[in-house]
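Every number here is computed from the coordinates shown, using simple stated rules; none is lab data. Keep in mind it's a predicted model, so treat the numbers as computed, not measured. Cβ atoms are built from the backbone, for glycine too; each structure is taken alone.
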Structure 1
Amino acid sequence: MGIKGYEGPLVDGGALLSDRLFWPAYLFDMTGAEHIDLLQPAFGVTEKDLEPLVDHLCDRERWPVLTIPLPGDCAIRVVYHNFEGEEGIDFLLDGPAWESALQITNVSGHFQGPGLSWPELVRLSARADTGPLAPAQRMVLLLPMLGDTGLPDDAASTLNGALTACGATGAAVEELAGALLDEGLHLWTAARWRRDGDDLVVCDGQYSPRNPAGPFGLPANGLRAVTRICA
């Protein structure tokens with residue numbers, strides 16, 4: 001498969017979503033080994049159980065791509081990029097009218113994010129026009145993009161429900177949900193979100209592509225496209 005403006009040995013990874021080990025492996029990749037003590041009881045797995053799938057996700061010859069379809073033939077692409085010496089996950093907004101996909105989050109040694117506010121994460125998860133993925137799957141898949149100081153009181157319980165729908169069980173799920181949302185354990189320093197004078201949704205995250213004043217800030221037309229898609 002191909003993504004405009006993005007180079008790499010890309011392969012469709014959609015079949016991975018039916019593997020019961022995918023979700024703990026995905027979260028293990030996101031949170032690091034220090035959270036295995038939460039993932040293990042929540043999903044009934046050990047780090048050793050996850051090793052074969054993690055190795056597959058990190059294959060340098062075949063980079064899995066997970067797709068969340070959006071209206072207008074657009075999509076969010078979740079790409080495992082597996083360069084020699086650097087592995088990570090890119091979150092791209094892909095559309096037919098653009099010369100290249102927009103990178104809105106990068107989870108690797110060159111972090112760029114956050115890419116979504118909490119209301120945007122909830123809306124994208126709940127959309128009825130985003131293809132075969134269930135709302136809970138979309139929420140967990142997009143979770144690494146989240147960074148928001150304005151989390152509502154029910155955020156942890158909402159994520160708890162999504163994790164449960166993706167196969168997590170038991171008392172550890174609540175603790176895992178809280179840890180994934182906690183500012184101190186998350187990938188980013190949580191950002192503040194607002195609408196600017198041009199009605200673009202932007203944030204103040206220092207390294208976010210959605211911070212027009214930051215070093216990775218998207219141009220106005222890119223910010224407008226992301227705002228429209230996430231609305």
Structure 2
Amino acid sequence: MTTTHYTPEVRINHSLTAVLEKRALIWMAHRAPGWLSSDQLTGLGLIAQIAAGACYALAARDRLWLLVGILCIAANWLGDSLDGTLARVRNQQRPRYGFYVDHMADLFGSLALMGGLAFSGFLHPVTAAIMLVAFLLLSGESYLATHTVGRFHMSQGVFGPTEIRLLLCVGNLALLHSPWCHVAGHRWLLFDFGGILASVGMFAMAMFSTLRHAGELNRQEPLP
């Protein structure tokens with residue numbers, strides 16, 4: 001069977017937790033049981049993210065589900081972050097398969113998470129939809145840049161998936177006290193306020209990255 005030559009992309013991660021997280025993941029990968037596979041971890045990450053969305057929906061009736069949601073977010077981090085590291089430590093890399101499956105799981109998981117938030121009562125459905133659109137736009141730009149430029153940005157500035165998970169966990173704890181916040185004399189749903197800020201940030205990062213990568217590709221492929 002003929003295989004297509006594939007040059008792995010350069011992975012770039014400048015997030016706040018990147019160095020510590022990498023060390024922790026390598027430590028865990030070396031100590032993972034032999035029966036554990038990267039595919040199982042990817043599945044764990046997806047199931048945990050879907051479960052986190054369900055916890056948000058259930059929290060509309062009982063806020064204690066927010067604590068279960070934190071456990072689900074932690075399990076999502078474990079599965080989504082350790083799967084690639086385990087493959088590299090065991091020299092079992094499948095770059096194209098891993099990239100495709102991992103990020104399709106992220107997309108489906110994000111849809112479930114935003115859907116759960118939309119039914120939670122802690123976030124208006126319109127805000128949840130805007131956040132999902134912004135995330136998909138930023139993800140699409142990242143995937144296209146990986147293919148055309150050869151660099152996969154795992155973080156945007158100092159923020160990456162792990163920082164977002166940590167903010168969600170802190171937000172869950174804050175919701176146990178009150179779902180509201182007061183900013184500039186106005187009363188906001190806490191997650192609405194944070195979601196609007198996050199959406200503006202993601203749209204801005206997508207636009208900035210698009211202009212930067214388009215300029216770089218234009219220089220590499222000038223008109224004759």
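Below, the figures for the structure above:
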item: Structures 1, 2, by distance in nm of label points 7 Å out along Cα→Cβ at positions 22 and 86: label with the highest value; result: 1
item: Structure from which 17.0 was derived, mean count of other Cβ atoms within 10 Å over residues 102-109, options 1, 2; result: 2
item: Top of 1, 2 by distance in nm of label points 7 Å out along Cα→Cβ at positions 94 and 166, largest first; result: 2
item: Structure with the greatest value (metric relative contact order in percent (Cα under 8 Å, 6 or more apart), set 1, 2); result: 2
item: Structure (1, 2) behind the derived value 45, 29, 24 of Cα extents along the principal axes in Å, for residues 78-173 alone; result: 2
item: Origin of the value -10000, where helix-only ellipticity at 222 nm (-39500 (n - 2.57) for each DSSP H run of 4 or more, over all residues; to 500) was derived from one of 1, 2; result: 1
item: Cα Rg over 2.2 N^0.38 Å derived as 1.10 - corresponding label from 1, 2; result: 2
